[in-house]
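Next up: some structures, all given as structure tokens.
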Structure P
Amino acid sequence: MAVDSARLSRMKQKGWSMLDAGRSDEAIAAFKECIDLDPSNIELKVEFGVVLYKLQCFDACLEVLDEVLKINPNYILALNNKARIMVDRHQDKEAMALYRQILTIDPKHIRTWIKAAQLMSSREKYDKADSCIQEALNVNDKDEELWRERAIIARKAGDLKKALEYIEKSLEQKATDFESLRECANILAADKQYAKASETYKYALKQNKDDIECKISLGFSDLALGKIKDALDAFEAAFKADKNNARVWEGRGLAFIAQGENARGLTNRGTAAMINKNYDEALSFFDQAIEDNPRYPEAWSNKGVLLEKLERFEEAADAYRHALELDNNAVVCMHNLGMLYIYKLDRRYEGLRWLKNTLKYDQQRWFKLPSELRSAVDQVEFMN
């Protein structure tokens, strides 16, 4: 029976569209229908496996891949995808066995050598990782990615001399390669050659101006050079792109402290620790900030956020109130206090009034409220 190619194409497109829209059940149903239309198409089954992987349906994904490998044990893409799940599950022995199987089929499969090396490097088995890269270089010693990976392994192993040698070989192949330039700067920074690192990060950013990690690393290099303003500029550029990056908050904190803004810097460092879920360290930083400047509202406000996370709700409310005594226009703090009163402290009326007060400063906040609170907020008076 002939396959209805047009219908198959439509269903595949629907499956990917449903996946992009977050409608997982419909995405799975669409791909199952595709397989019903063309049950002997193993490429389609591998594609379905990718969908299941993206949806974190790992057991189902493995079932599909194993079905493919029963039909064709040498299907490299299926073997690679199965190895990826083994890596995610820290089943290193099984992952390496799959990589070896691929390399038996195709000893020149460079991507597999790289993946095997990255797995060994992530487990701090640097000699084995380097051996994998050497095998790949025997296939193609002009591949800039291979030399870059070898440089990364050497840097992680602490051999910065070799790391610089390898990254130079990578850049000999492609002098403007962004990832190689960034790694070169990383090695220079690790070797405390901060001036060269700073210049290399800047050159790398000319190749890719949006890379956040490169901006952060530039900030740390400039900070090490005592260029506080330049460091803050770099951190702020990264902060605009990602306000939830702990390294940005840490870098900003160190820079603020370096220019004498201790409370602000300690608060930033506390936020970094909170993002990393190091809550005891975060609380210590916030308390140090308050001790340095009891009238710094952000320290009190961020301490309130942390205490909420720790389910110390009364203390969190006290911290928010302290912040609002110091800055009665702190809209986010008002919102946090209002929601805390309503949902955790059974003080609904007070909470609604705090939420009402946020509308004095930002009327758009009404649309951000949970739908069940909007009419209730409308009915209460503004606070004096």
Structure Q
Amino acid sequence: MKITAIQTYLVRPRWCFLEIETDEGYSGWGEPVLEGHCGAVKACVEEMRDYLIGRDPQKIEDIWNVLYRAGFYRGGGVMMSAIAGIDQALWDIKGKYFGVPVYQLMGGSCRNRMRVYSWIGGDRPKDVGIAAKEKMDQGFTAVKMNATEELQMIDTYDKIDQVLERVAAIRESCGKSFGIAIDFHGRVHKPMAKILAKKLEEFEPMFLEEPVLCENMEVFREIAFSCNIPIATGERLYSRWDFKRLLTAGGIDIIQPDLSHAGGLTEVKKIAAMAEAYDVALAPHCPLGPIALASCLNIDATCYNAVIQEQSMGIHYNVGKSVLDYVDNCEDFRFVDGYVSLPQLPGLGVSVRKGLVIEENFNPHRWKNPVWRHKDGSVAEW
């Protein structure tokens, strides 16, 4: 079998899909995307085309190593996201060729279903409490929310109080056992992060996400010492070498590699195994599309330390189109009692609506995240 064609598509709301075709009629789908930088990732995939056309798509490890190592320069969000989408498509082809879900080719599953959480928004405590209760009534056992708006390195306590009021509203609406994940989104710096983490203890969150940016990974240990809440991070790390430094630095309880940013299934499977050796849990990052989600679920199926899965259905970023718009097998992505079944179809387990993908690509998006500024005019972390 030989790779004959590679095509990328920009689709709403902010994603990039990729299809790899072969001379034997098998094709595979991937999602090479770095939100806000889709054009750069698309160009990187195009640059890698010379390494792919004519190759046997079943030699996934060798292709991965060629893409990563042969170009001398390596790593970073754009390159690793391009590799990730290609890797997903290759695994999709391999699973379809053998007629089984991808996780069956990775040793089979260690669980029957995967716990998932849902995103909620809302600026007012009452709205947040209502949104969380709605998700609980739908069967979810956990939600995630953004902690705060922009914060300066040293900011006022009224912003701290606003966070506490919103989390308190969820706890009051949903009870003590309901999972609350609080995403700092890298917007908070060490001085305020320590204050927030300590004050949030009384609400017993499921975890705090990205309390500071990963470039300050030596701070995670300090924050961990200041509170008794699990700390999660990893969406802005792109390889096992990035995660090696994170795990060595300590302070992290949950890693969150993104299957469309961190080199695909081939790399994240290795990252997850490394984390397990440090007694660290896995909760893959996935505010993305159906191919990325299916990739996550195949990894979750095989990794003992996988604890919960992010998914973007209903997330505020999804404007114009959402996850299930692009798939024919929507029933396979149905959530029951806060869980989703493992993929059933051969390959990654997603049947892509190619006609809609082509149609969307006629008017490619140029999604960018907002640019926020502090009151003094300086740029704020989004």
Starting from the value 1.00: which structure in P, Q was FRET efficiency 1/(1 + (r/R0)^6) of positions 36 and 188 (r between Cβ atoms, R0 = 41 Å, to 0.05) calculated from?
Q
One of P, Q was used to compute distance in nm of label points 7 Å out along Cα→Cβ at positions 292 and 356, and the result was 1.7. Which label is that?
Q
Output the label of whichever structure in P, Q has the greatest value of Rg/Rh (Cα atoms, Kirkwood Rh).
P
Per FRET efficiency 1/(1 + (r/R0)^6) of positions 12 and 372 (r between Cβ atoms, R0 = 25 Å, to 0.05), the highest-valued of structures P, Q
Q
A value of 54, 35, 18 was derived for Cα extents along the principal axes in Å, for residues 68-139 alone; which structure in P, Q was it taken from?
Q
Which of P, Q yields -25000 for helix-only ellipticity at 222 nm (-39500 (n - 2.57) for each DSSP H run of 4 or more, over all residues; to 500), as computed?
P
Identify which of structures P, Q gives the largest calculated value of mean count of other Cβ atoms within 10 Å over residues 100-107.
Q
Structure responsible for 5, with relative contact order in percent (Cα under 8 Å, 6 or more apart) calculated and labels P, Q on offer:
P
If you rank structures P, Q by Cα Rg over 2.2 N^0.38 Å, for residues 84-299 alone, the highest one is P
Hey, distance in nm of label points 7 Å out along Cα→Cβ at positions 116 and 340 derived from one of P, Q reads 0.4; which structure?
Q
On FRET efficiency 1/(1 + (r/R0)^6) of positions 196 and 308 (r between Cβ atoms, R0 = 25 Å, to 0.05), which of the structures labelled P, Q is highest?
Q
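Computed from the coordinates by the stated procedures, all read-outs in this text should not be read as laboratory data. Nothing here was measured: the structure is a model prediction, and the numbers come from that model. Cβ atoms are built from the backbone, for glycine too; each structure is taken alone.
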